[in-house]
Structure I
Amino acid sequence: MSDAFRDGRTGTSVDSPGPDGAARPAREAKVLRAFFANDRLVIIPARAGKRAIVLRYLVERCFVEDRPYPEKEVNQRLAVFHPDVAALRRYLVDEGLVTREAGLYRRA
């Protein structure tokens, strides 16, 4: 049986489309669809687990290249998804998804 189908013994779940249309695990896709509308983050999740899913998605979308990003560019990239870029930056660093050194951000 394919991993794309639910298997009662292993607990794997059906892949579903996320806000970008890409196939994602069902729970992840459900959380992303709940917090994104028209590919914009409507609200930053308060629950850490859901926020982590949203932040990983933002890293995938905003920081494709493995290179240092100046803070101004980070702000511009995050602003495409949500106006509170300072909170998103802080959460990304706190979750260990990006690192910050001398004003430059990089995927962890």
Structure II
Amino acid sequence: MAKLDGKKLLACCANGAGSSLMMENAVRKVMTKYSIKPAELRHCPVSEGKTAARNYDVVFCARTFAKTFDDAVKSGTTLIPLKNVMSAKEIEEALKAADLLD
């Protein structure tokens, strides 16, 4: 069983419309490549994600917003800060570095 099967994943950007949706699609591409079936994969603005993040196993965001999720990280959420939020390759590499992909 893949480490991310059944996990809750969240993609956050400034406004929760454009780039977080593209980030979600890039994450979905990586999940499909590895045949991973997360319990949930959604996107939202950082303002919502800040409080919701504790309810997710993994949160993806632009590096600019990483500090916003310090409380969630303290409570056990894995944060994946990205330079290019639309890069499936970067997402895949970051998940491998976090030991979440085999």
* Which of I, II leads on distance in nm of label points 7 Å out along Cα→Cβ at positions 20 and 60, largest value -> II
* To do: Assuming 32 is relative contact order in percent (Cα under 8 Å, 6 or more apart) as calculated from a single structure, say which of I, II it is.
  => II
* **Origin of the value -10500, where helix-only ellipticity at 222 nm (-39500 (n - 2.57) for each DSSP H run of 4 or more, over all residues; to 500) was derived from one of I, II** => II
* Structure fact -> Candidates I, II; Cα extents along the principal axes in Å computed = 49, 25, 23; producing structure is I
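No value in this document is a laboratory result; all are computed from the given coordinates. Treat the numbers as computed from the prediction; the structure is a model and nothing was measured. Cβ atoms are built from the backbone, for glycine too; each structure is taken alone.
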